[in-house]
Structure P
Amino acid sequence: MSEARERYYRLLFWVAAVYDLTLGIVFLFFAEPAFELLDAESQLPDQGAYVSLIAAFLFVIGVAYVLIARGDLLRNRDLIAIGALYKLAYTSVAVYYLAVGEYPDLAFIAVFGLADLVFFVLMAECWLYLGRITTTSAP
């Protein structure tokens, strides 16, 4: 793998890490103000555990992206697959709920869903590329 491509993939996972760690911290500790800022306070669940759990998952996947970014990309290929699937999962849920019109006032779901779609595509490309170079370098 070229040095430039490796730097690009590492940067991708550092950006994903910062993105998810930030969202995790914000929604874990500041859910109410975050929902107000997003003009979606009416959608904040009565039971705070739902948002807290999702925020904790965001934080954990952010840590995984840090491990990928600073580690051996080839050896972390399985983690990359999980990270890409995580992004696909959020995008799929966001698209479904926007499509059925259940949450039409939550435009921020679309924004986060679009961001995760971009991350998914880029991470899936990384996973596929690493698979190709592993296959071609096998004895």
Structure Q
Amino acid sequence: MTMPRLPSSDARRLGFAGLLPFVGGALGAWLAPADQQPRIAFALAAYGATIVAFLGGLHWGLAARGGQRAAQYAWGVVPSLIAWGTLLLPTDAGLALLAGALVACYAVDRRVFEAQGLGGWLPMRAALTTVAAASCLAAAFALR
């Protein structure tokens, strides 16, 4: 049995740097002047939608390198469609749905990554998902 591949130090640094817009957006949704909070929250939703689409795209890439199962290609597209739909909702609802989409992407990744020998990425993915989803929820509550 081979050891699971681990994220490189570059991947870890960039992954955690990618949390800055999540945390900054959530803080801004609470702390910015009231007239700026909706714009900041929407910027966070747009970033979150981009990340959800990216997470789906990972599966398209994994399918393309081998297996080529229709379900994996389908999952490569579904998060993008969900992410786009969140931007058509009121921002607070869209942010809440994005939090759920981030968690759903992680749940799928737990199964697929293990099967692909990428289980070593899951601890980092769990941490990134937790902070990103919590940030989306915090911003959603700021708008209420």
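In this comparison of P, Q, the computed figure 18.4 for mean count of other Cβ atoms within 10 Å over residues 59-66 is attributed to P.
Of the structures labelled P, Q, which one yields 29, 17, 10 when semi-axes √(5λ) of the Cα gyration tensor in Å is computed from its coordinates? This figure was derived from Q.
Largest in relative contact order in percent (Cα under 8 Å, 6 or more apart) among the labelled structures P, Q is structure Q. Here FRET efficiency 1/(1 + (r/R0)^6) of positions 43 and 115 (r between Cβ atoms, R0 = 30 Å, to 0.05) was calculated and came to 0.25; which of the structures P, Q was it taken from? Computed on structure Q.
Since every read-out is calculated from the coordinates, none of them should be taken as a lab result. Given the structure is predicted, the values throughout are model-derived calculations rather than measurements. Cβ atoms are built from the backbone, for glycine too; each structure is taken alone.
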